[in-house]
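Nothing in this text is a laboratory measurement; each read-out follows from the coordinates by a stated rule. Everything quoted here is computed from the prediction, not taken from an experiment. Cβ atoms are built from the backbone, for glycine too; each structure is taken alone.
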Structure I
Amino acid sequence: MNDGTNIPDRAAPRKLRIATASLAGCFGCHMSFLDIDERILELTKFVEFDRTPLTDIKDIGACDIGIIEGAVCNAENVRVLREFRRHCKFLVAIGACAVNGGLPALRNHIPLADLLTGVYRDSPDNGQVIPNDPELPLLLEKVHPLNEVVRIDYFVPGCPPSNEAIWKFLTDLIESRTPRLENELLRFD
């Protein structure tokens, strides 16, 4: 019987494909994912990585699991999130920013025009010009959690979720179990 600490030795019919993306956030959830350390090698027995920090693949292919951290704050975030929804069987919102907007959503209490004026025009350190370059993604009026833009299948809370919570979540999915995170695995630092 598997206690969730190791992936069973049974042969999987095919490897699951996993892709990840970071939107508006701090990249802390990806760091927690990478903190599963050598278990990533054990994971590769059962999964293939598509677009992730481990592969440097820029475009997402057809995947079983898409893991997204960060909130949605600009048009590029919307495009990436919709692309993941189209290509992933299961889409996972991981971390406080993805689940409820997190720290990026603190700007929602200030109208966007006032925010840009305060940061750029009223600040002598920034040249007093609001950036307006076609290379910059268009900011949304409000920051949104992922589920306000696309359907999300699973939520992994935390800021960031611990590596143990991520490991437990992934091994549950790999073993075709409904992921369940016990309270001791959840943290909100």
Structure II
Amino acid sequence: MKSLKDGEKRGRPDIVHFALLEALGTPLNKEGYLRIYVHTINDRVVHVNPEVRLPKSYARFVGLFEQLFQLRRIPPAGPALLLLQRKNLDQLLQDIECDYVVAFSTKGSLGKLDETMQRLQARERPAVLIGGFAHGHYSETTAKLADEIVSIDPDMLEAGVVTSRVIYDYERGISLPTKRLSK
């Protein structure tokens, strides 16, 4: 990977796996208030159905994503739990019609997470960008898509930690309905 352009941002599906498990297991997702997309460095977008149950085993996760990149959807027939499309990040943000984008990065303004979440909660369709790469920062093109770039800690945090903290703080500021008995 080191010899490839942006090699530090490639080849770490384990980071994405852990962050996805964190996000999918939250009340925000279980109640239907979270939409998850994975954008790759090669401008592929994975649409993650909130009801997907990803394997906890990393080896099985890799196998599932290999199948996804071959078939472009999981399962091959019926409602898609995972859907792969060719799309750049700007197109994705336009398609989901977000009205405010916050990117989390150590290069951002150091701020309090609860204050950032209050700004997001005031929006109808906010979007959050969390880098799923081992080292480095967002490209200049990606950074320009954000309305705000925020750092929640002076040190670099793992993507799974940022995912958990962002979702938890967001949930704290909104009123989730009580658990539905049937879905």
For distance in nm of label points 7 Å out along Cα→Cβ at positions 77 and 93, which of I, II scores largest? II
Supply the structure label, taken from I, II, corresponding to helix-only ellipticity at 222 nm (-39500 (n - 2.57) for each DSSP H run of 4 or more, over all residues; to 500) with the calculated value -6500. I
